[in-house]
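Once you scroll down, you'll see the structures, which are given as structure tokens.
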Structure P
Amino acid sequence: MADISIIGLGYVGLVCAACQSNDGHTVIGIDVDPQKRALVSSGVSPIVEKDLDRYLAKSISNKRLTVSADIASSIAKTNITFVCVGTPSDSQGGLELKYIEQACLEIAQGLKAISHFHVVVIRSTVLPGTVLNVVKPLLEKCSGKRVGIDFGLATNPEFLREGTAIHDYNHPPMTVIGTSDSQSEAILSDLYSSLPCELVSLDIETAELVKYSCNAWHATKVAFANEIGSLAKSIGVDGRKVMKTVCMDKVLNISEYYMRPGFAFGGSCLPKDLRALNHEARKRHMQLPLLSAVLESNRKHIYKVFTQIKALGQTRIGLLGLSFKAGTDDLRESPLVELASLLTSKGFDVQIYDPNLNEMLSNDNGVDPRIPYPYLLRLLSEDMDEVIDFAEVVIIGNNEAEFSEVESTLPHHKHLLDLVGFMPGTSGDNKHGVCW
């Protein structure tokens, strides 16, 4: 069992203190508010949360949970400290970090006085880079000790919903940690080993961004359902039935299928249907801000890739794939067609290989109604190796199986831009990922 300090007995800190002490760990709950400390020490919750009073009463009774105002002395008695202080918005919409910084100053004094390895865990919601660029320098400077050697540093984002927080703590969909070193990872892995979920161990900045991504996705789902519901009502349809049916599809709608970063969407369905929905809303004098922004976001993603290509400073481009996805010759609203058109219009010399389009090259008329811009036929090649030999920059545009080996076989003097995720790692040297 672990000896734990929890700084901040607000919503997250208090729930974690109650749950961890009920799991058998010894917990010191630290807060500057004497009234809050008095309530907790008497086994009474200062907030309304299902089962929290019962958990606190049990933990206080068996002395697994105590309260304090002294961070430094608490660190001397424990081996893990969770920082659960608030990170409210500042006047510009950014994060106010003064409570984090104040906690770090006091934690550092505690670290300075101890000889044992202690793990500092940021449980507060903070943007990527906060732990490494704000917390770490403060702790090291003020303690005189080094992260990963004298003490550990980690982030451990929480996924607790008000009203079901105790249940969520005990039955999480996943437990995410980001750690500075293997010792800290082992300590936190052991702490959470009894929870019935997968423990996901990441680098610190990735773990920080996971929390924001989850919250942004939840907000997006609410806004999406409300926009569909509003449009449904105006048509005379029950939006609840629509969304309930949408959620029955666990293969595409509620799944990881479309939740992978990569290139823009295209094809005969998604762009057309988004335009139709937005047109119908305008006819009804309705605003659907989220759905209206999706096509513009998609367009900007194409221009982002163009900017990445331009930044490489090379003019001969080999594009592998032109159809909107692998396994089809459908070029309707393909983002790769738009990218090729943009490149050629800006003076880049482009050659294209797509195994599904070879039939177009053998067309005796030299024109194919399936291709939106006839001049693209002149850029098509039947030989992938010829395109790669020609190119200074090779772009993997879709996930045709034969493109999968290009990343590992491309000569080092050529640049690779991966739009689909064949690269095993992140961008570096001559290999570049669109979102990694």
Structure Q
Amino acid sequence: MTIERRISRNGSYAIGSIKDPTCISCTTFNILAPIYKRLNKEDQSCRESDYKAYWLNRNHMILDWLLHERSSIICLQEFWIGNEELVNMYEKRLGDAGYISFKLGRTNNRGDGLLTAVHKDYFRVLNYRELLFNDFGDRVAQLLHVELVSPVLQCRGNNVRQEILIVNTHLIFPHDSSFGLVRLQQVYKILQHVESYQKEYLLNPLPVILCGDWNGSKRGHIYKFLRSQGFVSSYDTAHRYTDTEAQKWVSHRNHRGNVCGVDFIWLLNPNRYRKLLKTSWSEAVFCMFKYLLRRASLTENDAFAFLKADGDHITYSGFCEALRQLNLIGHCHGLGVEETKDLWVQADIDGNGVLDYKEFQQRIWNPTWSEQRDEMSNEVREDIEQTIGFSVKNAGFFPTEVEKGMWPEDYSLSDHARLTVVFSPVRMSCSRVT
């Protein structure tokens, strides 16, 4: 069977601009580790990892597709890092095709992990970082700092390099409502890491591309959190979908049989407005707090009464007790002591040690946060520098049926669809930090 036939049976690629030499492309794909792929619904212990012919053939087909399409950036999740033969196969075939690859296993030897590869024709790798969340989900993330080999834009000044930060991750599955906070914490750690890296190593902010399986849809708190930080969903941008259009596409059929849209390639350009990261984090946690209160059928007045210990004010001890009852603190993956104190400081607007009804409204029930920019905008800035940014030229999921919200029964490469986005470089102005 030819490569073309093998690929077409699992969704051929149709975005012609992927071959445009002035563009770069990025593919994210959860390839379903054989240790998790169930072969028998009746026998849940029967996994593909026990049948070499099965997992070997499927992963060769995945590689056939990846090498046929030749994306500039490849981000894989659920890469079976615990199998030396499979790892060698990917490293050899990707290496022979001109890719530089980096792999990272989840902590505590969970068996799977991440693989990120960039093509040498497009990028020079300047730095690589690994982020270990060290949480009970053993999740990890990769950060690559890369430079375009052949600058595609003529920027003012010969010393302006055209660089990007690439992040690949796989967040924990939301087994129940308590996992929502864990996933939010994982994203917060990623953004903190990106922010600190840029401040330590860079004079100017760079475009950031976040790839991966986010295990959450456009309805979730993570989507809103990333949007508040200036990120855009590349696929939704390409198809002009709004933030509220959550049913237009799916990308995953999970182990419960549900189909959902969880795979994203996020883009943040260096000239995008964004709030203080800590402000966005507090907003996201309070939004989750309100969601849990409303899920408990509490109205605004009921919620305030629930939170206040006595009198007409909410005390810190009453605030903590409410968090505990809502399962946001008091266990190994809940908010820490410092995080809880920081939330309280954010809520106590006048700093008098208690929350009145107005502060409860402004921070928890109907939040009205000040439009603060990131810390970098508060520093002294010098001249305006020309730098690179990206516009989304095209994007597509495959198999194509998922773009219409349907999951094809004959699709066998994974339980996730593949997402590829084509980016077109654009010239941008951004202020230099001194």
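Name the one structure among P, Q that Rg/Rh (Cα atoms, Kirkwood Rh), for residues 215-254 alone of 0.94 was derived from. Walk me through the numbers on the way to the answer.
Numbers: P: 1.01; Q: 0.94.
The structure behind it is Q.
By the measure mean count of other Cβ atoms within 10 Å over residues 223-230, tell me the structure among P, Q with the highest figure.
Comparing P, Q by mean count of other Cβ atoms within 10 Å over residues 223-230, the maximum is at Q.
FRET efficiency 1/(1 + (r/R0)^6) of positions 87 and 303 (r between Cβ atoms, R0 = 30 Å, to 0.05) was computed and gave 0.35; which structure, P, Q, did it come from?
Comparing all candidates, it corresponds to P.
For FRET efficiency 1/(1 + (r/R0)^6) of positions 79 and 231 (r between Cβ atoms, R0 = 35 Å, to 0.05), the calculated result is 0.05, so let me know which of P, Q that is. The partial results should precede the final answer.
Details: P: 0.05; Q: 0.90.
Only one of P, Q returns 0.05 for FRET efficiency 1/(1 + (r/R0)^6) of positions 79 and 231 (r between Cβ atoms, R0 = 35 Å, to 0.05), namely P.
Given that Rg/Rh (Cα atoms, Kirkwood Rh), for residues 39-206 alone, derived from a single structure, equals 0.96, which label among P, Q identifies that structure?
Matching structure: P.
Can you say which of P, Q returns -9000 when helix-only ellipticity at 222 nm (-39500 (n - 2.57) for each DSSP H run of 4 or more, over all residues; to 500) is computed?
Derived from Q, not from the others.
When log10 I(q)/I(0) by the Debye sum over Cα atoms at q = 0.06, 0.11, 0.12 Å⁻¹ is computed for each of P, Q, which one produces -0.38, -0.98, -1.05?
Source structure: P.
Matching task: 9 is the computed value of relative contact order in percent (Cα under 8 Å, 6 or more apart). Pick the structure from P, Q.
The read-out comes from structure P.
None of the figures in this text is laboratory data; all of them are computed from the coordinates on show. All values derive from a computational prediction rather than experimental measurement. Cβ atoms are built from the backbone, for glycine too; each structure is taken alone.
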